[in-house]
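Input: structures, listed below.
Read the figures in this text as sums done on the coordinates, not as results from a lab. Keep in mind that what you see is a predicted model, and the values were worked out from it rather than measured. Cβ atoms are built from the backbone, for glycine too; each structure is taken alone.
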Structure P
Amino acid sequence: MYNFTLYSFKIKNHQVELVLPEVRHAEGAFEQLRKNHNQLSKYLKWVNSIDSVEKEQQSIKMFQQKMIEGTAFNLIILVDDQVAGMIDLHELNQTSGEVGYWLASEFQHLGIMTKCVEFLVNYSLKQLKLSYLLLRTAQDNIASQHVAKRAGFQYVNDDEDGMKVFKMEKKQ
């Protein structure tokens with residue numbers, strides 16, 4: 001089965017691909033969400049609502065619809081041909097979007113997410129011609145804060161929900 005791959009790279013003996021989401025990815029995504037539930041649910045409220053492969057299939061169909069409408073841009077992260085996470089732009093409009101992501105714990109701290117975020121930033125600013133991107137992290141999510149900084153985001157402030165807000169602006 002072939003994937004529609006937008007970007008691929010090798011890192012620490014792992015082959016990583018960013019691919020368009022398809023319903024057939026639901027089982028792998030659900031399995032990772034289940035295995036990583038404790039860690040992911042700490043930072044992502046929606047994780048608790050995905051309690052079956054069918055719900056993950058519905059989520060992927062929703063992502064596909066939002067991509068058609070131009071209000072989101074979602075990619076599955078495959079590591080060595082297995083679903084390892086997702087990265088997306090949400091709150092997407094003609095000038096900006098907000099970066100979100102998750103990655104299974106077994107693939108964290110290898111530089112994978114930083115490289116994925118760098119790709120999404122480049123794609124967003126050059127191909128989608130956005131003016132700026134936001135990225136929010138929980139106060140205690142130091143790993144995500146490091147990803148944001150390594151990818152070139154600058155800390156702006158804390159929002160009304162207590163999340164740290166980082167911003168990346170297109171260079172003129």
Structure Q
Amino acid sequence: MKILGLAGWSGSGKTSLLVKLIPELVRRGHSVSTLKHAHHNFDVDRPGKDSYEHRIAGASEVLISSANRFALMHELRGAPEPTVGELVARLSPVDLVLIEGYKAHAHDKLEVHRPALGKPLLAAEDRYVVAVASDAPIPGLKVPLIDLNNVSAIADFVVAHCGLARTPRRAAGD
């Protein structure tokens with residue numbers, strides 16, 4: 001599986017870009033999964049649901065399934081957070097895994113940068129930033145600059161950079 005991260009400061013538009021980029025890549029015939037890093041305590045479950053009660057009771061893992069989807073919740077219970085590699089290994093095989101967050105991890109990244117936020121450019125210090133998607137020009141950039149609003153151009157870059165096999169574009173209704 002190929003891996004590419006989307007990194008940037010909070011408010012830069014990483015999630016907004018992902019929800020536009022994923023369908024463009026899928027439309028081009030590529031299978032895509034995502035890995036999202038959360039810096040805070042999060043829960044995908046809620047009190048009163050059976051799966052929540054199973055976890056609170058002490059289950060190490062709870063797998064909940066239906067005809068439409070399944071979710072596996074794994075409680076770390078004080079164990080170290082899994083590495084990116086360990087998490088990617090848990091995913092079913094796909095053409096591309098897009099990682100949102102993990103900006104300090106050593107994997108190729110597309111930086112999402114909005115100069116108006118006033119935050120420093122990650123590409124200046126992170127050798128794993130292979131391109132920057134921005135809504136404004138960035139003078140002196142040493143990696144490719146892609147218009148943040150041109151999802152097709154960003155998808156072209158992702159496909160080329162990750163060496164994804166060219167697939168015929170599917171017509172609507174195929």
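Among the shown structures P, Q, from which was the value -0.39, -0.76, -1.19 of log10 I(q)/I(0) by the Debye sum over Cα atoms at q = 0.09, 0.13, 0.18 Å⁻¹ calculated?
Derived from the structure labelled Q.
Suppose distance in nm of label points 7 Å out along Cα→Cβ at positions 128 and 152 works out to 3.2; of P, Q, which structure was it derived from?
The read-out was computed on structure Q.
Which structure, out of P, Q, was FRET efficiency 1/(1 + (r/R0)^6) of positions 88 and 112 (r between Cβ atoms, R0 = 25 Å, to 0.05) derived from, given a value of 0.95?
P
Compute FRET efficiency 1/(1 + (r/R0)^6) of positions 72 and 136 (r between Cβ atoms, R0 = 35 Å, to 0.05) for each of P, Q and report the one that scores greatest. Walk me through the numbers on the way to the answer.
Numbers: P: 1.00; Q: 0.30.
Ranking P, Q on FRET efficiency 1/(1 + (r/R0)^6) of positions 72 and 136 (r between Cβ atoms, R0 = 35 Å, to 0.05), first place is P.
Given -6500 as the derived value for helix-only ellipticity at 222 nm (-39500 (n - 2.57) for each DSSP H run of 4 or more, over all residues; to 500), which of the supplied structures P, Q does it correspond to?
That value comes from structure Q.
Can you say which of P, Q returns 3.0 when distance in nm of label points 7 Å out along Cα→Cβ at positions 8 and 144 is computed?
P
Say we calculate Kirkwood radius over Cα pairs in Å, for residues 48-119 alone for every structure; which of P, Q gives the highest result?
Answer by largest value of Kirkwood radius over Cα pairs in Å, for residues 48-119 alone: Q.
For structures P, Q, calculate relative contact order in percent (Cα under 8 Å, 6 or more apart) and state which one comes out highest.
Numbers: P: 17; Q: 34.
Comparing P, Q, the top value of relative contact order in percent (Cα under 8 Å, 6 or more apart) belongs to Q.
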